[in-house]
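Below you'll find the structures, each written out as structure tokens.
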Structure 1
Amino acid sequence: MEKKNILKGVLFVGIGASIYGMLATFVKLAYNDGYTTAEVTTSQFMWGIIGLLILNVIQTVASKKELPAPKKGDIRKLMLAGTSLGGTSLFYYLSVQYINVSIAIVLLMQSVWFSVVVESFINKKLPTARKVLATVIVLVGTVLATNLINMDVKLDVRGVFWGLMAAASYTLTMFTSNTIATYLPAFRKSFIQLLGGAVIVFIFLFFSQIGPLHFDALKGVYTHFSSNMEGIRPFDYSILWTYGLFLAVFGTILPPILFNIGFPNSGLGLGSIVSSLELPVSVTMAFVLLGEEVLLIQWTGIALILFAIVLMNLPSRKKEEVLA
């Protein structure tokens, strides 16, 4: 069995989280340039699949030993797990279309307590007092970080809904990526997951943009969900070289690879703490590049959420005694 390198794991997870934290800011810039959510996500996944395919070919040719091939059952499981990866990107990008990046990332981090609920259902056990306390702290931090105390604040309900959907999808991604086909090289595993995510993204492209453009029946269905007809247009291929390649490298290729290498070395608990770097990085990028106002009360809320993540993932005294 390969010995775990905790420092290596922490480094890879930290870099992956920081890179992923920058992403929403550039998605917002793409929206400002007139691109649609479907164009942003499709271009990101198209380049991502091409990039990971090339990396897989290079790894296969350069490897001195035969790399393990995925089992049939695991291919299906990884593709299903990948749909949550596609869903997370799609829902998160829809969220930042309606609300600030600094708010959307806070909603995404609700996955912290979502995971507690899911874990309780799976294990059929009530969460520990520490996890309940951490959940309460996350909720208090969320109220502060979204500035809900200020009664003048107006959050678009659509943005909040998609942000929470992204959190639910992200929770599913975390539970599946650390348990399915851990024997596969990171490139192969990420590539198969990406194919599953691409299915969701291409379905969204068809029903939200291409389909309504060419079929009146789909256009009629579309109008029941949205009055915005600007997105019903031919696919703007310029997204591929303006934002698509950048988003693919820093959103679809690097983070999954870094996480697939990092989490097995750092462990899920420590890895989850380090991956929370995504939150302050995302808010800072939105503040610097988009000029989003982030008040002291919001930074306080963010600090509380980070504290809750650390509290939830620190080893208990019993575990420490067993390890000793």
Structure 2
Amino acid sequence: MCKIKKNFLEKKKIGKKYSLIGKIFHINKGDNFYNIDLLLPEQFTINIKIEDFSEVILKERIYFFEVICSIEKEKKFFISKKNILIEDILSLEKVFKFYSYFFTCSPISFALIGKKIEIFLSFIKNKILFKLTANLYNKNKIKFLISPAAFKMHHAYYGGLSYHTLSMLEIAQFFLKKYSYLNPDLLYAGIILHDMAKVQEFNFEQKIYNKEGILLGHLILGVNNIHEEALNLGYHNKEEILLLKHLLISHHGLLEYGSAKKPQIAEALLLWFLDDIDSKINSLGEMLDVTQKGCFTEPLNVLLKKCFYKPNLFK
């Protein structure tokens, strides 16, 4: 239960503008305005009134508010004059700072994840794969860098989707060095794009799949995105596009795991393995972090509900 700071308004001057950033904690529609309970970084809530019913305000999202302190019947209150999602006006570094006040977030900032992924993107020398991957990355960049990878299965925190992608890219380097027949351009492009369409299938605030997510899923949505972008670029008949589509549509490995096809090129096989390894080892690591030495973890859904022992060893 969030605390309400009753004396917050006492020092505010009537008619003066104030800027506030916080998470929408509760929304109530009154006769003449919305009543918004805004949770501030200091972990108390304040009330803001919004007179424009046409505005769309989303619960569990973080907003910048410009408000005016007003008074009626000797009672002060804030009226919103402007509100906007923080990712639309702040740098990714500042967005990460505010998200960290209210949510569990990735181990490194959204901006740093983006910079590291963009280094791998620059490694792609094939012009077709680079142009298509760069275009889709830039179109989805903000949502992709901020979104969780899942609700609960793995990387279920803000920034989890891009952090999972970065981890796979970093692990892939070792395989590319060991197995020289693998195509790094195709593998890097496939890793960057493999889960990007999750931003289209989830409503992360409500923790539900939308209609497209239920009926199509991110594999099909991702392939559709590649197809549309390839058409825009005039690449639709290129071998690279066919192979990249295969990587996305097969990256869950088995049909019973949601793949439309099983992997049938080397890079697709490795993409599946990298995805599987990072999602499972990351989840295990998170569980071991909260498990005492000499004890077993709770059952892990991503690992067939097995319990894992945390050895009582000294470094």
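Laboratory data are not the source of any read-out in this text; all were calculated from the coordinates shown. Source: prediction; values computed, not measured. Cβ atoms are built from the backbone, for glycine too; each structure is taken alone.
For this structure, a couple of remarks:
- Value 16.6, calculated as mean count of other Cβ atoms within 10 Å over residues 213-220, assigned to which of 1, 2: 2
- Per mean count of other Cβ atoms within 10 Å over residues 29-36, the highest-valued of structures 1, 2: 1
- Parent structure of the calculated result 23.1, 77, given that Rg and Dmax of the Cα atoms in Å is the read-out and 1, 2 the choices: 2
- Parent structure of the calculated result 41, given that relative contact order in percent (Cα under 8 Å, 6 or more apart) is the read-out and 1, 2 the choices: 1
- When mean count of other Cβ atoms within 10 Å over residues 117-124 is computed for each of 1, 2, the largest belongs to: 2
- A value of -23000 for helix-only ellipticity at 222 nm (-39500 (n - 2.57) for each DSSP H run of 4 or more, over all residues; to 500), calculated from one of 1, 2, originates in structure 1.
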